[in-house]
Structure P
Amino acid sequence: MSAADVEVREVYAPRRVAERLELSGREGNISVLRWGPADSSPIVLLHGWMDCGAAWQLLVDRLPDEWPLLAIDWPGYGQSGRHEAHYWFPEHLAELDWLLEQVSPQSPARLIGHSMGGTVASMYAGVRPERVRWLINMEGYGMPELPPAELPGLIAGWLDNLRNPPAARRYADLEELVIALKRANGWLPMAHARFLAEVWTRKVEGGHEMLADPRQQMRSPIRYGRADLEACWARIRAPQLLLYGQESAHARRVLNTDAPTRLRESMPGVAIESIPQAGHLMPYEQPSQVARAIMRFAALHA
């Protein structure tokens with residue numbers, strides 16, 4: 001057996017065991033994973049698009065055991081309930097607002113968000129500045145600016161999706177998804193790719209199906225502009241850390257820049273730190289480096 005064969009079959013073994021809870025969401029139950037002690041003010045982990053709360057295990061295993069950590073599955077993701085009709089981005093802010101009243105009713109929340117979760121967290125921190133104690137945002141920049149001329153095409157695509165909703169992504173062999181993840185994210189360890197493939201899917205007849213509601217892939221006719229995001233960011237009062245992967249093309253795609261350091265102009269007081277040898281999936285590609293950055297920041301704002 002070659003070294004390559006051994007690597008392909010490597011499986012990630014979680015260090016810690018999560019407790020799964022169920023909370024009442026605005027439109028159905030919300031699945032939550034908890035690591036560490038129960039606490040009236042947990043650190044809330046917010047995953048990105050087509051992801052789920054269980055994937056945070058890769059990062060959680062590098063964080064202190066005594067930290068109270070709570071990872072939610074957004075509606076339509078992971079083990080949470082699905083909406084009957086549609087998913088609008090602003091509903092994520094409403095869901096977070098609703099959930100924080102349950103998990104951190106008396107204290108400002110500590111938020112860690114990746115990608116879409118980072119965008120939600122940073123917008124929320126500006127909309128409800130009194131409800132956030134500190135914020136760590138991993139490449140949550142929002143979506144690329146949409147030129148007005150492209151809006152008709154966006155709406156047409158949404159109308160097409162309403163007539164022909166996307167189907168759930170299926171894989172006859174889980175290894176197919178593992179290889180695709182590794183190909184798209186060069187710094188992702190094979191064991192981590194396999195772990196993500198397992199927590200992102202469920203077994204069905206004939207293979208594996210993505211857990212996320214396929215309607216999450218639908219084009220949305222609602223887009224918020226860069227000025228809208230920056231108006232929210234300008235009102236953030238909590239200490240905030242922005243992390244980005246040095247090898248990530250996400251900032252280039254969304255912000256038209258290689259490094260998002262110019263966001264200091266629209267995020268007052270933000271600390272910005274890069275993660276070497278990492279792309280957009282930095283908490284899964286380099287969880288140890290990300291954990292160290294989080295712990296340094298948390299120690300400054302304990």
Structure Q
Amino acid sequence: MKKVRDIELNGSESVNNLVRQMSNSGGFMAKNFGEAVEILEDMTKDASCVKFLSFPAAPISTGMRGVIRKLVQDSLVDVVITASGTLDHDLARVWGTYYEGDFELNDEYLLKKNIHRLGNVLVPRDSYGTLLEEVLQPFFEEIYSEGIREISSSELSARLGSLSNSNSSILYWANRNNIPVFVPGLTDGAVGSQLWLFSQKHRDFKIDLLKDEAHLSDIVFDAKRSGALMIGGGISKHHTLWWNQFKGGLDFAVNITSAVEWDGSLSGAAVREAVSWGKVKPKARKVTVRGEATTMLPFIVEALLNRLNKS
């Protein structure tokens with residue numbers, strides 16, 4: 001048994017050293033927090049491991065977009081699986097501006113002012129739907145004029161990364177580093193709605209999601225080992241787990257979630273539950289960190305970067 005140790009603070013402790021202390025604190029979620037960094041460090045250093053990153057869309061409206069971008073920019077992940085809204089927010093913030101707000105703002109007032117509220121983030125209508133329509137419809141016309149009639153979500157994400165052409169964009173860095181971005185629920189967002197709108201005048205234009213599945217199949221079956229950092233839950237987490245069951249399960253698994261386990265949701269399910277489905281190996285390095293990702297992930301990634309830079 002490991003001895004429980006007090007966390008010692010001195011006013012100048014680095015994030016990395018503080019997280020190391022948390023690993024040895026034996027204390028509730030702090031220990032899981034520290035263990036998550038240890039697993040991610042081992043996963044990242046494993047050259048034979050294909051590294052998956054999954055996350056929902058909403059945090060991309062916040063500063064956590066920069067944390068996700070860093071993981072992609074530095075090629076610390078090999079595959080991204082996310083929700084349609086990630087495309088929306090990543091692109092909208094290239095050309096538009098989101099603002100800080102408050103959870104308690106009057107939503108009827110915001111509606112009159114043409115402002116959407118996403119938690120405590122304010123999204124002006126002109127920085128979202130209207131803006132995306134103005135940019136994407138000519139972009140889809142350009143793709144169509146090239147003779148393309150079917151495109152997968154990962155192919156579309158790569159093209160959108162080229163379109164964004166901004167160092168601030170997750171899609172830009174994914175495209176530049178040849179990291180595929182899969183969006184299994186592509187129609188559930190503004191980009192998806194614009195695709196539908198475009199299809200009304202171009203009935204032969206299709207999204208080929210089965211091509212994405214074939215691509216994922218190749219990635220999974222060619223992987224000697226695989227690992228995943230799963231932020232939140234939903235379709236992104238499920239798709240990551242689902243495909244890795246076909247290679248016997250993940251070898252490394254870290255999930256950060258604020259959802260509860262007792263309602264039976266996948267979002268709240270602990271990583272260990274996936275063992276029963278064959279989606280995570282019984283002997284895998286795995287941990288579930290219960291907490292809110294925009295608070296936790298910056299510290300986890302900063303500690304990870306520190307360790308990788310010093311190795």
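Read the figures in this text as sums done on the coordinates, not as results from a lab. The shown structure was predicted, so the numbers you read here are calculated from the model rather than taken from an experiment. Cβ atoms are built from the backbone, for glycine too; each structure is taken alone.
Thinking of P, Q, which structure, once mean count of other Cβ atoms within 10 Å over residues 41-48 is computed, gives back 23.8? Checking each candidate, the match is P.
Among candidates P, Q, the computation of helix-only ellipticity at 222 nm (-39500 (n - 2.57) for each DSSP H run of 4 or more, over all residues; to 500) that gave -14500 used structure Q. Taking FRET efficiency 1/(1 + (r/R0)^6) of positions 225 and 273 (r between Cβ atoms, R0 = 25 Å, to 0.05) as the measure, the highest value among P, Q is held by Q. Taking mean count of other Cβ atoms within 10 Å over residues 73-80 as the measure, the highest value among P, Q is held by P. So FRET efficiency 1/(1 + (r/R0)^6) of positions 25 and 289 (r between Cβ atoms, R0 = 35 Å, to 0.05), computed for just one structure, reads 0.60; which one of P, Q is that? Going label by label, the one that fits is P. Looking across P, Q, the calculation of mean count of other Cβ atoms within 10 Å over residues 17-24 that yields 18.1 traces back to Q.
Looking at structures P, Q, which one was FRET efficiency 1/(1 + (r/R0)^6) of positions 105 and 217 (r between Cβ atoms, R0 = 41 Å, to 0.05) calculated from, given that it came out as 0.35? Please report the intermediate quantities before stating the final value.
Working: P: 0.75; Q: 0.35.
Structure Q accounts for this read-out.
State the single structure among P, Q that was used to calculate mean count of other Cβ atoms within 10 Å over residues 145-152, giving 10.0. Computed on structure P.
Looking across P, Q, the calculation of Rg and Dmax of the Cα atoms in Å, for residues 9-128 alone that yields 13.9, 46 traces back to P.
Suppose mean count of other Cβ atoms within 10 Å over residues 89-96 works out to 17.6; of P, Q, which structure was it derived from? Source structure for this number: P.
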